[in-house]
Each structure stands twice: as C-alpha cells, then as structure tokens.
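Trainee: Given below, in the form of structure tokens, are the structures.
The numbers here are math on the coordinates, done by the rules we state, and not lab data. Only a predicted model underlies this, so the values are computations on that prediction, with no experimental measurement involved. Cβ atoms are built from the backbone, for glycine too; each structure is taken alone.
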Structure 1
C-alpha cells in the first residue's frame, strides 16, 4: 500500500501535525460518543503511510468530523455500514461511531467546515497586494489606514475558528502585516501618535506569529517612526535590533534593509563615516540576495529604494554630487506606477541640486514632484521634505525672481491639497 497523499495534503492545508490531528479526532469522538477518544500518533502514522486504508467506524467518524467531508474524499474506504450514497451527498448525515454499529447524528457538512486552512490564509493575504499598490500610488492616507485595519479584523475573525498551529502563526503574521500597513500609512501621513499605537499592536501579533521577517518588519517600522520624530538614537537602536534579528542573519535581503536604515540614522547623527560604511555594506548584502518569496510588506525594498535612501545618506553627509547621482539611478529603476516613491526621490534630487548651488535647475526638479503626484494631496512626509527644500531655497536666494515664482506655485499646490 502506498502513502495516503490525499490525507497528507489535507493536513498540510489545515496546518495540522500528526499530534494535532490525533487530538482533534479525540475531541471529535468525545463530542460524538461522550467518551474520550483513543486515537494516537501511531494511528495517524498508519493512516498516512497506507497501512490503514479502511479504518474502523470510530476512526472514520472522527475523520469526517475534523475534515468536514466523507472519508472517501480523504482517500479511504469506509466500512460498508457507513458508506455514503453517491447520488445524494446532501444526505450524508449519519455515520457509525463504533465497531458495534451504534449510530450518532453527524454535524451537517456546512457546519463542519469551521476549520481554517492555508487557502483561507492566502485569500485574506491577497488583500495586501491592493494596499501595497495604493500606498505606492498615493502614499499614506486615511482610506488606506481604514482598509488595512479592515484586513486585520478579517484576519482576527479567522483566529476565532478552529485552526492548526501553522495556520494560527500565519494568521498572526498577517494580522501584524495588516496592522503594520495601517501604521505605515500613518507614518507617511505624519500622524505619528496613531502610527505608534498601530505599531504597538503589530508588535504583539508579530511576537505571536513566531515569524522572523514579520518581527523584523516591526523593527524597521519603529526605526522609520523614530526617524520621523527625529529621535535618531532610538532609530539607530531599532535598526540594530533589526540587524540582529533571525531574518537579517538568514537572508541578505533583510540584512541589507537593516544596514541601510542604520546608515540613515548614523548620517542624521553626524557620523558620516559609519553612515557610508553601513551604506556600502547594505549594497554588498543586497547584491548577495537571491530571488525568493518574501512577505508583502517587503515589496517596497529593491535596488531602486536602496539608491533612493543612499541619496538621503549622501545629502546628509554633504556629498551632494553623490546624492544627485544616486537619485538619478533610483529614478531610472523606480516603476512609473510607484508615484509616491518617484516623487520622494525627485525631491531628494532637487535638494542635492540646490545644495550644489543649482537653484533654478533644482526648482524645475522640485516642481516635477507636483506633476508626478498629478494633483493628489502630498502625503505628510512628502510635504515635510518639500518644505525643507523651500526653506533651503530661500536661505540661498531669498530675493530671486525664481524663488518667488516657486513660492507662488507652492502656495497654489498647498491650497489645492
């Protein structure tokens, strides 16, 4: 007899180990018969390896209760006394609970399907793709935050149903990712107190998930939030925690992400040497990263994003020529659909040009930010960056005609937002 691939597949779908399946079958038998079940790990091994192809009635009853389908659909032959008529599956309501033939009413199949599996996880996770697209197109905004929290609520609702340990961990990782998306939307909109509340919640779910990349996503978000508060020491501590995480130690992709965040913190603290060393290490690590499936939240990070962040590091370090070059490299790689990232990088390019004394060229570049966003309100983080450009421009050329023209354009865009 060969192994029962159907049962194995159904167990994997529900995230059940052999021990968990035995426990669920015993619980099912207790519900059906009023007596504790005696299914063991050995029973499950025999069902999986093909030794037991026609289980006894009690075993079949438990299997049907756990999986919500006839045992024939699990690759077994039922005892003759409890075989289900093929012509009317709706009437598959009764099965024998022991070898003596005593009958018990079965739970209707619709009610039996309360167990959550990996297909349910995949269905709920699909909503994250839309959130990523909305974020890249427009940036953080209230509707994006609400959509992320709705996804979190849908995920947590599934936690109230029966699920295996693997599925539960995946659901907690999803809840962390959805709540993290809400936090990120608030960071981008500069609603920092609300972002902190979401991040605290996301950290709880990430811990329950026991998933390395999910835990790292919280550290990265905490570093970004601390940076928005200009608490650079906290930002550096968060990036160091990210770098020490199992995800960063096992995957150069995440290692690179942590290192570039450290470079940003070092550059803000005035330690240009450490900043540039971390930036170089981030590039080396990303070059070693291989293509593989990663969580939705990590989709933002790429060579283009590394070049964009490298432009910031170089701008802060006074290397404005290098910053301009890295911004151009980033813009050459950022897809047109990623409007928010293109606009942010364009603003960094304008700052690099301005700090080299090319005010008129810088204004032309900065004006492209509004063109890229196509009339949509600028997210709070982007408004802050454009405000930095405006301040530096008037410090350089307070009375120039082109500066006054820029100020008029900026007022028009601000009022429209």
Structure 2
C-alpha cells in the first residue's frame, strides 16, 4: 500500500539552494519542512569538491567543499527541517503531490509549497556525440571527484581533460591527487582563460576530440585542430568537463514550462513557476553557478515561499524575457513589472562568444527600456550581469521583453 502524507513545504534536492531555503523557511516557523535527497549524503556538488573557496560569501568563512556541505545540512536540521537522504522523487501524482521511493517504500507526499532544487549535471560523452567505442576510463568531473575523493578509487595512470574553465582545472587537480599524470587540457576556444593554473600541463586550444580509442579500456583520444592538423594522445583516462545542463526531468514530468535558453524551469524574479505553489531555485535554473550564488537564490526564494503560505496570491506567468544575438540565455526569464527584483538586483546572462565591451539593450514591442554598457570584457561562458531597475518600465499588457548584445 502506498503511504500518503502531507507537509507544509517539500524541497526536492539538498544542495546549497535547497538546504539554504529549507533552513530559512523552517527557522521562520513555516510548519513541517521536508528536504529530499536521492544521494546518501546531502550537500550537492560541494560534497566531493575538496578544494577551498566555499562559504566565503554566504557563510563569511573559508571552507572546503565537504565541510561547506555538512554545515548547510546541519543548519537546515537545526532550524527544524526534516532531511531525508536516499529518497528519489519519481513523479507527480497531482498538484503539489510527489511520488517518492526510498527506505520507507513508495510514498505520496502533498505539500502546500513544492520547491525544485534538483541542480545541474555535466553532459556525458554520449550526449556530446563524440565518436568511438565505449571503453572504461571516460568520466565527467563529478564521476571523477566521487571516485577519487569519496571512494578512494584509482581511476588510471595517464589522463586528458576536455575543457579549460575552472572546473577543468579542478578535474586536473583531482587527477593528480589520484596519481594520474595529466597530459593535456583540450579546448575548442581560441584562448585559455587561466594559464597560470596549469603551468605544468599543455593546453591545446582550438582543438576538439574526434574519437575515443580502445576496447574494454580507453587507450587514447584523437584530436583535431581547427587548421586541420590531427594527432593521437595515448591515455587511459579522459575527463569531459563543463557543458552543464539543468537536471529538469522532474520539472518536465510535472508539466512545468521550461525556458528554451536555460533548459531549466521558466521562473519569475521571485523564483515562482507558472504552476501555483511550485518554485524552482539554484542550478536547476541556469546550468551552473557558484555554490554561494545558488545558496543566496534559495535564501531569496524563501521569502516567496513564506508569502505563499501566508496567503499571498500566486501571480500569473508574467512576461517572458528572451535573448538574441550572441546571448545564450537569461535567468530569471519571466517578469512582473510590479514584482520583486531578482537576487542582487540583477539578471544573469550567458553569451556564446566573448563580448568586448559588453553592450546590452532591453526592448519591448520596439520600445527601448534600458541600455547597459560594460567596461570589462566578458568571456564566453562567464556570468554577464544586467541591472534590473528597468522592470517597472515594462508594459504588463505588452509583448515579450527582448535583450540583445
């Protein structure tokens, strides 16, 4: 028999966003707050990131990833939230009712507010359409970090990292800690954004992987430079980094509209979806941002959860915000002209190419709402902020808002 229960707030995902929101809502006396995590440990990606740099913004103290994850989980529990690990939300059984599978068997939990904080994941090799066989030794950054840091496994002897962003450097450091010689970082970009981090590792720019070699175990990767030159690097481990996508399956199953740019749930500046009582926060909304940013989104969205529980009317879907030109996506991506400002009073954008200097124009129905010119160049894949003080100028009865660069 399926057990049925009710709670006040159900948070799906115990990463920085979900845990921070749960702590804020529980501390405010919102009733029963339950946090679900399919992994055996809470904390999200920081659980297996053993480098420093966590906690500086949101907790005001420097921490390593595992310590940061434990601190957020402890804070949520101390505030009164019920944290359940090893539990998976498999689908929806009705409005704000989720079907769960875990140690207690199959359950159906109905909540007054549901918060989706399921995070993001790196696209694996198959999703990147890299030809070749399927040998062992092909990993994503998360798989590598879990193998080395959580389980103490030996992953190989000679490795290649695909990517050159900060996460690629973290992968290179993890390989070294695991006793793997890092032969190269490979990127299709024309410039390497942080060469000082890899003085001992060659960085192959304007280069792509054309094939994985080996049967049973990886024996090498074939590379191709943009000028047509090819080479083979003999290795037994390759790590594909970056290329993050929101983990949006649960949102999609619930009929929640997805933004075509971010591929995460479409939300307004209060992190509310178009489905009454359902919010979404964190890296589920925009691929991947730093942990403190996801945590602060959770803290900001907590106010909307409390307002909903207090009887505030749920707004309509609002005006869609779309991007064009070299811009890839914007988050949040819906607005209400009289609604709240987004986190830090700004929208976050991504561009498909470097912008030097970045120039942004916000329009609606041919009318210019705002112009912003930056001073510092913005690299592809890096955060591009847009001030939000133009929201009140939008016509609530007008068409979509467009942002171009």
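Trainee: Can you tell which of 1, 2 yields -5000 when helix-only ellipticity at 222 nm (-39500 (n - 2.57) for each DSSP H run of 4 or more, over all residues; to 500) is derived from it?
Mentor: Traced to structure 2.
Trainee: Right, something else. Please compute Kirkwood radius over Cα pairs in Å for structures 1, 2 and give me the label with the greatest value.
Mentor: Result for Kirkwood radius over Cα pairs in Å over 1, 2: largest is 1.
Trainee: Assuming 1.6 is distance in nm of label points 7 Å out along Cα→Cβ at positions 20 and 332 as calculated from a single structure, say which of 1, 2 it is.
Mentor: Structure 2 accounts for this read-out.
Trainee: Something else now. A value of 9.4 was computed for mean projected area of the Cα convex hull in nm², for residues 180-355 alone; which of 1, 2 is the source structure?
Mentor: 1
Trainee: Where is relative contact order in percent (Cα under 8 Å, 6 or more apart) largest, in which of 1, 2?
Mentor: Top value of relative contact order in percent (Cα under 8 Å, 6 or more apart) goes to structure 2.
Trainee: Which one of 1, 2 has distance in nm of label points 7 Å out along Cα→Cβ at positions 68 and 268, as calculated from the coordinates, equal to 4.7?
Mentor: Answer by label: 1.
Trainee: Given structures 1, 2, which gives the highest value for distance in nm of label points 7 Å out along Cα→Cβ at positions 36 and 292?
Mentor: Top value of distance in nm of label points 7 Å out along Cα→Cβ at positions 36 and 292, among 1, 2, belongs to structure 1.
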